[in-house]
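Multiple structures follow.
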Structure 1
Amino acid sequence: MKLILTQDVTGLGESGDVVEVKDGYGRNFLVPNGMAIGWTKGAEKQIDQIRRTRVAREVRDKDHALEIKAALESLDVQLGAHAGDGGRLFGSVTSGDVAAAVRKAGGPLLDKRNLSMAAHVKTVGPLKVEARLHPEVTAAFTVLVVAG
């Protein structure tokens, strides 16, 4: 089955790539989860659009990634979340929340898919986050989750 990836898929390719996968993998996993669309001649136009957006959001080179890393590590990020007694959150903090908090604090625009942190953060306090900016550059920073 020939598909066009709409998201980066580890071990398979990046968004905008045309890949050949087994029918079951494409039909049962990639397409239903929105990671790929079926390939057609008309879809070639969509490939160009996907690649342009990928180029716009990716880091230019290693030096640019190092600049972003320095900016992230010097940034003081606070994330307000609804909390009850004892500092327990109603819900949890997600990577999307962290990316929005970094942007609000004056930091760079980060893709939530490139952030890694402890799963299901449900308490108030410091949160260690790592951002993959480049294959060779990873920035580690702390986000302070506060009751708000």
Structure 2
Amino acid sequence: MIRSVQHLGMCVGDLDRSIQFYEGHLGFVLILRVSFDPPDYDAILGLDGARGEVALLELPSCGFKLELFEFAHPRPLADQQRPTPARIGLTHLCFEVDDADALHARLAARGIEFHCRPAQSKSGRATYGRDPDGNIFEIVTAVPKGKAPSDS
């Protein structure tokens, strides 16, 4: 039986830059940063000679954790194309926020790239943004249960 979602892991190109992004812009707190080398993660990751650093960040408001890997070996394969939501696999990380419009304005003023301003959907006001590696994150202000989007 699954008891909870423990964390989400992502490979990043520059660990320091990604930590600064998730701490400085989205409110995560660094709780662990360690180096790893063979054979620490080889069997778990299915890689030979895995070396690098891993950081674990937590969102204090809900306890959600984000695990960021920066590999020295093997070097990560960068996508030749910009990631799109219309691809097989994990496509984005979503954060429910109090006010998507206000957070969007604050982050956009800091140079964070977004696909659009928050727009109304059936589930709330939402938009997709990009982290420094182009990974997609969503911010959404959910429609309260029992209300239609136009009632909000």
Structure 3
Amino acid sequence: MPIHFELVTPERTVFSQEVDEVTLPTADGEITVLPHHIPLVASLVAGVARYRKGNEEEDIAVSGGFIEIQSGSKLRVLADTAERGHELNLSVIEEAKKRAEDVMKNLVHTDDTAYTAAAAGLERELARYRVAQKHRKNAHMPTSSSANLPHDENPV
């Protein structure tokens, strides 16, 4: 029996299909959901969500939200943001990552709240970066130089 996996953001349904397993980042670490998982509600944190369906596997960059596992192998993820590899632009991610790192350096001993927000932003960008890198590697696209990316990439 497969798992019905639905990943939803405030803007759209990112994914809704039957899959074999899903791995998600939570506040307590990664969890892997298999068919007949016990019902559960958990917090989603910034990171990489991964699903597997047969031989197909895909990573999706996610940020905060909630995970709900219902009896009957139903999994719903309500995420603040979720982006698939083909939707990501490495050059935009690298710029956002650099900005977050700069903010963190400037706030390290001054403003704990702003530093925490910058650290959360950096975690989100690192997850997006990992998903974009893996997508480009699997699609045999260049990964090391953002200058070689196609010009029709969707800006984030």
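Rule-based calculations on the coordinates, nothing more; no lab input. Given the structure is predicted, the values throughout are model-derived calculations rather than measurements. Cβ atoms are built from the backbone, for glycine too; each structure is taken alone.
Values computed for the structure shown
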| item | result |
| --- | --- |
| Per distance in nm of label points 7 Å out along Cα→Cβ at positions 82 and 130, the highest-valued of structures 1, 2, 3 | 1 |
| Origin of the value -5000, where helix-only ellipticity at 222 nm (-39500 (n - 2.57) for each DSSP H run of 4 or more, over all residues; to 500) was derived from one of 1, 2, 3 | 2 |
